[in-house]
Structure P
Amino acid sequence: MKQFTYTITDPVGIHARPAGILAKQAKGLDSTVTIAKADGRSAAATKLMAMMGLGIKCGETVTVTVEGGNEEANAAAMEQFFKENL
């Protein structure tokens, strides 16, 4: 299991467009990717509506967990995606 934390910088937070791109990115990996908020709520990154339901806003820090498959490479890919898109 690999984890990293990231503070959302997108002014609107994780809304429909970036959540859709994130879900597509996560579905292409051979790992399970989960996003968790500080309040303990979490969602699979492949579930668009579940991610949007978390209501992640700009300035909030999330913990991303990558399990299974090539965790090292997939965690690095997800971290890069977050930096470029969120």
Structure Q
Amino acid sequence: MFYLLMPSLKLRSALIAHLKTKGIHSTFHYLPLHLSDMGRFFGGKEGDCPVTESVSDRLLRLPFYNDLTESDQSRVVAAIKDFSEFS
């Protein structure tokens, strides 16, 4: 899997929206284990692992699938470079 670590949750959300306008699906799905249902069951709460929580808010997973072509990859890279916050 390929990830970008964005500077903030706001910029991650903005990049997801930007990529969507280009027909590129990116996502986030990392939930810190201590904030999962099981983690909370065992006493996990927000603030227990501030670095993990910060990183989970900023991670963005790039498209990743078996038949991703080099052309698709180039399109993703170009769209990221085109993101105004990176210009």
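Only the coordinates and a few stated rules stand behind these numbers; no lab work does. Quantities reported herein were computed from a predicted structural model and do not represent experimental measurements. Cβ atoms are built from the backbone, for glycine too; each structure is taken alone.
Annotations
- Identity of the structure behind 1.00 (criterion: FRET efficiency 1/(1 + (r/R0)^6) of positions 19 and 35 (r between Cβ atoms, R0 = 30 Å, to 0.05), calculated), options P, Q: P
- Ranked by distance in nm of label points 7 Å out along Cα→Cβ at positions 3 and 75, structures P, Q are led by Q, which has the greatest value.
- Parent structure of the calculated result -13500, given that helix-only ellipticity at 222 nm (-39500 (n - 2.57) for each DSSP H run of 4 or more, over all residues; to 500) is the read-out and P, Q the choices: Q
- Entry that produces 1.07 once Rg/Rh (Cα atoms, Kirkwood Rh) is calculated, selected from P, Q: Q
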